[in-house]
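Please go over the structures that come below.
FYI, it's all coordinate maths here, none of it is from the lab. Worth saying up front: this structure is predicted, and the values here are computed from it rather than measured. Cβ atoms are built from the backbone, for glycine too; each structure is taken alone.
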Structure 1
Amino acid sequence: MKQQVYLISDSTGITAGALADSLLNQFQGISFEITTFRYVDSPSRLAKVCEQIEAASKQRQQKPIVFSTLVEGAMRVQLNAVNGHVFDLMGAFLTPLEEVLGRQASPTVGYTHGQREEAQYHERMDAVNYALRNDDGVSTRHYDQADIILIGVSRCGKTPTCLYLAMQYSMYAANYPLVVEDLESTAIPAALNHYKERLFALTIEPQRLQSIRQERRPDSNYASLKQCQHEVRLAEILFRDLGVPVCDVTSLSIEEIATRVLRHVDERQ
């Protein structure tokens, strides 16, 4: 039987979800069934949520795990009475912070995302707009603003990785597709000539690349295994000549590719 987990928030549930994911991911081999209750911003709404938790606990004869980011003190007390293992994520930090700062908190329901998060939101949107403007080599005029420039053959995951880096980390990520003309030349593409230190290469096994391209252009030369093998081989020669870091994305998710990019950027800085 899966371990039941409830996330309870007086706002969007993003904070509760992120913290719960980080904690639960440490327990491999256990299956979790996660239910999220968002905008639980009044005692009456919380009472209904508690009723559902109590009913599920009785039916399964198993105490659920409850992660809460409720900020209202009385509601936190109300939730602690439920028949479950309650982890009060806000309470765990608010009281020690009050002691450190020498001031009592003034919690506001739904305000776990404040001015800092609003500023971060605008930073992310600026980064997303940058990624879109500098996608697929359409424009290279603003490469001097890039935190990273992904290079690789067509359909190896450059665009989704750039957008993920922008959305999650506000990173200015551009990407440049290596077309056959670039690959068959002995020189670095002119658009990249002054930005070698910002380059990060993606490579992929030809069979996987063929599968991806086949979905886009079935039975074309572009999607043939021979063409994929040719482009990947030339791309890897170019990467070696340039001395740029290379990531094999064949079996990686976008999140895993992004992690490797972030590690490289941190080491470079």
Structure 2
Amino acid sequence: MTPGVKPLVAGNWKMNGTSASLGELTAMAAGFGVALQEKADMLVCVPATLLFQASQTLSSAPISTGAQDCHAAANGAHTGDISTGMIADAGGLAVIVGHSERRTDHAETDAVVLEKAKAGLAEGLMTIVCIGETEAERKAGSTLDILKTQLAGSLPDSWEKGELVVAYEPVWAIGTGLTPTAEDVAEAHGFMRGQLVDRFGEKGGKIRLLYGGSVKPANAAELMAVENVDGALVGGASLKAEDFLGIANAYLEIA
């Protein structure tokens, strides 16, 4: 954890969920009590088809909703894409950009992610920029070099609106059940913090750094207590209220 920085527990439903899944959001709201609200913020990024309904479902709850991707342009001939203005219009307060699945499946480069991040921040959205190394890069000892390159290429030099959040998701740990050791996470997050402070000064010391990659209730307390880990970006475990709240409840255990 970073002193003076309120943690964020963010869920990424990926390509999962229909209207029948909205009950899980209601259950999350019911379980996100005052004691936990004082410890951490909560966000759920749902498929675009559910964003308006999810935002309505949580309209009176202290849980924010967001999208999983956006286009860098405000509008235009971009069939199938959604803009940050559309996200905000549907009630979304956040957007994820640069997730490894977008980088891999859609060949998104750091330059593409950068433009999306700029668009999200300009709209006033919390913009979560994902970075992380592959298994091959890790085995080659290139983790920190990859993080340095992705941070430099994916983050804007400045922003006046929105909130910039960085999520470290080692690609080899996403959905695999494999998790880095607490020491590995501490090294990566400490390195990222140093890079952000060098680039942004005091502001860089307060950017929330999330960890993502097979986070579950059983390992959440250990991972969330690591220095410079300011929350989690949770995949599969965010689909069920019991599991997602189980991860968030780790903050009730951490002093």
Inset, instruction - Name the one structure among 1, 2 that helix-only ellipticity at 222 nm (-39500 (n - 2.57) for each DSSP H run of 4 or more, over all residues; to 500) of -11000 was derived from. - result: 2
Legend entry - Structure with the greatest value (metric FRET efficiency 1/(1 + (r/R0)^6) of positions 29 and 101 (r between Cβ atoms, R0 = 41 Å, to 0.05), set 1, 2): 2
Inset, instruction - Check the numbers for FRET efficiency 1/(1 + (r/R0)^6) of positions 213 and 245 (r between Cβ atoms, R0 = 25 Å, to 0.05) across 1, 2 and tell me which is largest. - result: 2
Inset, instruction - Using distance in nm of label points 7 Å out along Cα→Cβ at positions 37 and 125, single out the structure from 1, 2 with the greatest value. - result: 1
Legend entry - Structure with the greatest value (metric relative contact order in percent (Cα under 8 Å, 6 or more apart), set 1, 2): 2
Inset, instruction - Identify which of structures 1, 2 gives the largest calculated value of FRET efficiency 1/(1 + (r/R0)^6) of positions 85 and 237 (r between Cβ atoms, R0 = 25 Å, to 0.05). - result: 2
Inset, instruction - Identify the structure, out of 1, 2, from whose coordinates log10 I(q)/I(0) by the Debye sum over Cα atoms at q = 0.09, 0.15 Å⁻¹ was calculated to give -0.34, -1.04. - result: 2
Inset, instruction - Out of 1, 2, choose the structure whose coordinates give distance in nm of label points 7 Å out along Cα→Cβ at positions 45 and 189 equal to 1.8 when calculated. - result: 2
